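*Asks:* Listed next: structures, encoded as structure tokens.
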Structure P
Amino acid sequence: MIKEGISDSINEIMDIWLNSNIDAHSFIDKNYWKSNYEMVKEMLPRADIYTYIENNKIVGFIGIVDSEYIAGLFVYKSYRSKGIGKKLLDYCKNKYTNLELDVYEKNTGAVSFYKNNGVIVEKEQEDENLKEKEYHMKWSKTSKSNIKI
């Protein structure tokens, strides 16, 4: 079940955020994520947050900022590859006209996930903080690449 908002679940959401980032980004020192924890926790309530709940537990979430930017989509490792990320992304595709995000090239699982779900690489760039190559990706309801014939 997908629920909008974070209500009193910020600590659960932040636990997913931290553990998922450390797990998915083995090429980045885990202290980077730990050092950004408080900043993200402070910014989280300003985003549109959609949580995926299974057995009364939040197991994943997606955060949208600036009306179309996916700041992150995270699912607990033990719940991955069960369609939860797709359900969260599809929920947002139904709610928003355009979506965009940045994803590290080395995060091959995420890159494949987004490509398999109709999100296309618009350009390559470098993350200024970490000097890692990343892709800026976009999806649009009106894009011809999203229309199935």
Structure Q
Amino acid sequence: MKLSELKPAHGSKSKRVRVGRGHGSGLVKTSGGGGKGQTVRSGGGKGPNFEGGQTPWSRRLPQRRGVSQKARSTKIFRTEYAVVNLAQLASWDAAVEVTAEALLAARYISKRKDGVKILGAGDAPAGLHFRGIVFSGAAREKLEAAGAVFED
């Protein structure tokens, strides 16, 4: 195969339509644009909100303008915690205090978010010392039974 023998696949390149070039083309006079006026023009016609001349919906109901509050994110009002399960703390050194910074440094969490919360999945390791961390009810019960120390 030579460079001069290359050509596009059959049917991939269609011939451009030459409008207004005689009766044989089938696109004479208005060149497929229909009648005269608004609809022939580029970008012409009525928009999707046109109601046949009736006062539009947005002007009849001014109180409905703007973005629906239902679609608004309520995430800004929530407290979002970085979560750690008790099972993950099984390998934690009891001599090191468990804080948000320590968990971040040890890569147990990737971000601090609004705080750290310990959940009760798994067995509680013995003798841990916690500072500035929130607990689920089940996690607190298990840790108290294992002799953990809590500080706020």
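Since every read-out is calculated from the coordinates, none of them should be taken as a lab result. If you're wondering where the values come from, they're calculated on a predicted model, not measured in any experiment. Cβ atoms are built from the backbone, for glycine too; each structure is taken alone.
*Asks:* Compute volume of the Cα convex hull per residue in Å³ for each of P, Q and report the one that scores greatest.
*Replies:* Q
*Asks:* Work out which structure the value 1.00 belongs to, where FRET efficiency 1/(1 + (r/R0)^6) of positions 9 and 57 (r between Cβ atoms, R0 = 41 Å, to 0.05) was derived from one of P, Q.
*Replies:* P
*Asks:* Figure out for me which of the structures P, Q the number 12.7 belongs to, where Kirkwood radius over Cα pairs in Å, for residues 1-72 alone was derived from the coordinates.
*Replies:* Comparing all candidates, it corresponds to P.
*Asks:* Looking at structures P, Q, which one was helix-only ellipticity at 222 nm (-39500 (n - 2.57) for each DSSP H run of 4 or more, over all residues; to 500) calculated from, given that it came out as -10500?
*Replies:* P
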